[in-house]
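What follows is a group of structures, each given as structure tokens.
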Structure 1
Amino acid sequence: MLALVAGAVALSVQKGGVVHRGSGLVFVVTMVIMAATGAALAAFIPERLSVLAGGLTLYLVVTSLLTVRPPPLEDRSIHWLALAVGAGVALLGITFGIEALNREDGQLDGFPAPLYFIFAAVAAFGALADLRMLRSAPLAGHRRIARHLWRMCLALFIATASFFLGQAQVFPDALRHFTLLSVPVLAVLLIMAYWLIRVLWLEPRRSRRASQGD
């Protein structure tokens, strides 16, 4: 709950301000604790989709934080470690997905194979982006903000979906409707889309127009 509230605040307030940075830090700390402990506990059930979701969430949050608070340029070992984690999550997701496909019902721990492949695809995309970043100059400007944004928002999306849809049974009967519980989950995706469009398209166009006017 604390992670969800902190994430909602970070998305709602002025970016770069004191409240944004403070709520963002709370979000990172709580999400790291939740993702790490959740993945560890799920491994004992076992519920391998939750292990995968926890690993992916942990990877997204940490790499998003490193985007805005990077280590010194001469020490990029933590970025390589993060890339290895992302690649490991992708390989794990592919392995689980193939295992699910090989079963008669096409499921693993009660979840269909496509879910495992979706998590694997997101992790693979992130790892490839990490590799591209490490082989080029450090990110700056709108590309840096976009990297931070989509990783934090996807982590918040996973947490929101896990809470509202994955734990629907804890809600009162009057609220236990898929459509109603889907609203906050879809809201995160819509807000992420809005900010990505603004950061990657609208603000660069505005800057170009301003420079041309000068």
Structure 2
Amino acid sequence: MFDSNKTIEYYNTNAKIFSESTVSVDFEGMQNRFMDKLPTGASILDFGCGAGRDIRVFIDHGYEVEAIDGSEKLCKLASEYTGIQVKQMLFQDLKEVERYDGIWACSSILHVPSKELTDVIRKMSAALKHNGIIYTSFKYGTYEGMRNGRFFIDMTEDRFADLLKRVEDVNIEIEEQWITADVRPGREEERWLNLILRKS
């Protein structure tokens, strides 16, 4: 059974360890792939920013960045690390309309169950400007449930395509999708589905 409080509690309890294990991971290839599709000075929402690793990169490249996370302690750490105020918020509470050129949802919305994920993607699409893009990633597979104290929904290409068909009232399409190995040391065997979606 899905319980968002358990996942948030996990991140609050393990915020420092999680921050230390992710903040210095080299994610340049993925960040560049996203930034190459954005206009100069674009507005970005880091949607589930964790410890703030990617916020710093986007700011350093001249983008306007807003960021949210569900974990109060990760919001605090990310704010300290990046110098911007990170807002504590659930993905389901996004209400912006045509505000962002890009939404970066790296390893984040994989904590939303399938029955709520279609609505979250619809809200993400609404928050994008015309022709805006979303980057998101999921562990590769078909599992959905609790794993190591957190809720996960895994994705394959077919599973995500089926999910996107159920997202109503949006013109959003898969522009690119590719599989990568985990970049964290000792976890190279784990595979990830990466997606870039575009609002048309």
Structure 3
Amino acid sequence: MLIHDSRKSHILISTEIESEFERLLDELKPNRVVGFIEEDFKIEHAKAVVAESYISESQTKYIVIGSSSFTNVAQNSLLKVLEEPPQNIEFIIISPTKSNLLPTVRSRLPIVKGEVTHAIQKVELNLARIDYAEVFAFLKANARIKKSEAKELVEALYHRATVVDMLILSDEQLDNFDKAYRLIELNSRPQSVLAMILMSFVGDKNAGN
């Protein structure tokens, strides 16, 4: 089994973005570590990363990019530097989920799993017996959540359905979870995405069996 060298460029999947960055600062000593830790990683942040990568270094410099969400434009602007990094530059991207990242980004760097917790959001809904009234109440309670919170809630709903309620998901339900991250990234209303997921459980004949 091939084990990836954690001191080389890679993607780290972790919900604990800031604590992972602090860990890297300590582990990568005495090398220089430059962090770009943002709630939403946008094109202006990507330009700053590219500029930093072309500042020459005599020894390895690590550029750490961490965010709960990444715009597609920002990711596309990083592709060239990720594929052909300047001398002595290593990149570490921290993201809570793989689905945050474009396939073109994922194909350029190996993926390493860090700490992922489902305790960020706790869902009290019983998806095996959910009804319309509970769906509407849930959507109302989460009417103003941010993009990053919506992604965490989708993960929590999946965990609730498969681990807590122990449901066998239909192809439609699985597809809805898969589409949810991409729709949120494309700035679809979180309420609409959550409604798509939850409505597939209302009246589901397999639920609870």
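No lab work stands behind these numbers, since they all come straight from the coordinates. Just so we're clear, the structure is a prediction, and the values are computed from it rather than from any experiment. Cβ atoms are built from the backbone, for glycine too; each structure is taken alone.
Can you tell which of 1, 2, 3 yields -1.05, -1.29, -1.40 when log10 I(q)/I(0) by the Debye sum over Cα atoms at q = 0.15, 0.17, 0.18 Å⁻¹ is derived from it? Here the read-out was taken from 1. Quick check on the output: 1.7 is distance in nm of label points 7 Å out along Cα→Cβ at positions 87 and 111, derived from one of 1, 2, 3. Which one produced it? Traced to structure 2. Given a value of -12500 for helix-only ellipticity at 222 nm (-39500 (n - 2.57) for each DSSP H run of 4 or more, over all residues; to 500), point me to the structure among 1, 2, 3 it was derived from. Comparing all candidates, it corresponds to 3.
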